[in-house]
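Just below sit the structures, each encoded as structure tokens.
Every number in this text was worked out from the coordinates using simple rules, so none of it is lab data. These numbers come from a predicted model, not from an experiment. Cβ atoms are built from the backbone, for glycine too; each structure is taken alone.
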Structure P
Amino acid sequence: MKWFDLPPLWTLLFCLTAYGLGRWDPWALSLAHPVTEMLAGVLIGGGVLLMVLAAAEMRRQRTTIIPHREADRLVQSGIFRRSRNPIYLGDVLILAGVVLWMDAVPGLVLVPLLAWVLERRFIIPEEDRLRRKFRADFARYCEKTRRWL
């Protein structure tokens, strides 16, 4: 069952929900503008870039990228110097970009909701495992690197 409980699936679910909200929008809200379209592209591209950089660093460090697995190493290099959770941050940026790209204004409410779901379902349990396994190293890492940005 854990293979179905993965962040990309949650992100996809939220993107599909945003699409539905955008099509259902009884108020006909719109942010359509060339600047908004450019911002959507930047958010989606930035999210994908964060994910690629994080995955490459985790591969380089030879540790798992799968959220429910035990990490072999505490990755603190590369993009992980800026954010403890660049892949989850990427998920949130992609959703925000998709909402803007589809002009699904009511879907904007889903962006903080996805961040909350990712934090509760994945980040907190992962950090608990890392805290138990890497103890003082993880505590020092948390002091110098923020969870999201």
Structure Q
Amino acid sequence: MSYYVWKTYPQPSLSKWNKWLHRNLSDNHCEECLMLHECWFEKEKTPKWPHHPFCHCILEDIPYNDVLSLSSCKCPYEKFDPYLFDPDNFYKHGKSAMLESWGYSIQDSTYLKEEIEKQGLEKYRNGDYTLGQLNVYGQRISIRV
């Protein structure tokens, strides 16, 4: 007597991420749609689509593996030195006092920059972000690190 063992494999899951694509189908272009071109969003956190009447944009599924392997996070060093630590009190925002009360100094700027990039990328890849303002400068997202 022979026995057969059937192994079942999980079905590939549907993509949970979109890539926004602006298609150039007319002479009129929405500045906001142009700024969204090729941006990646978790499907549940994609800006309103279609974005406006006669919107030419499409949403394309992208594999999560692309999100994991191709996404990046960059934070300019200038956000810390001189902006946040503000040694000359040029910006007058008082944020350096807060950071110093937590034990950080201007010498920690590189560490803080790298840590924010690391945590920000991890949270983005996990979809742990909220959509903010969308305008001609792009889609703002907020990531709490």
Structure R
Amino acid sequence: MPMSTREMFARLIKCEAGGEGENGMRAVATVLMNRVHVASGQYLRTGQGDLRRVITEPGEFTCLLNTVYGETNPQTIWATPPEDIHYQIADWALEGNVFPGAADTLWYYNPFLPTCAQYFPRNRSGVIFNRVNQHCFYTPTSLYYET
């Protein structure tokens, strides 16, 4: 039986931000839903307003890769099932809630450093908005809307 979109979302939240506390998980969930609802650019074109398409967009989430840097990835959405908290946060986001610390952000990453880069990703289509625990969150620049 195929995995439901809700379960996939809960698994991604756990995998991407399970160690970041509720605010960190809510921030990551907000980014995913922002990608679903964005008015233009790459995520509208590729995701077409569909959460499952946004989640499975190739190369977007390490948690969907079986190998990372040539090594087996032990941390995937298939490795461990979500717990109640991950479903609760998925449902919270699906109901239209937004974590203020992630507001209109479309990207996040953990730099494994005490500071965040000014721009992300490499094409400078996102500018730093906030840091929530270990993740840096980025809002789109005008360059994003050209993607």
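For Cα extents along the principal axes in Å, the calculated result is 41, 32, 30, so let me know which of P, Q, R that is. Corresponding structure: R.
I have -0.36, -0.53, -0.79 for log10 I(q)/I(0) by the Debye sum over Cα atoms at q = 0.12, 0.15, 0.20 Å⁻¹, for residues 68-123 alone, calculated from one of the structures P, Q, R. Which structure is it? Of the options listed, only P reproduces it.
For which of the structures P, Q, R does the calculation of distance in nm of label points 7 Å out along Cα→Cβ at positions 76 and 100 return 4.0?
R
Of structures P, Q, R, which gives -20500 when helix-only ellipticity at 222 nm (-39500 (n - 2.57) for each DSSP H run of 4 or more, over all residues; to 500) is computed from the coordinates? Source structure: P.
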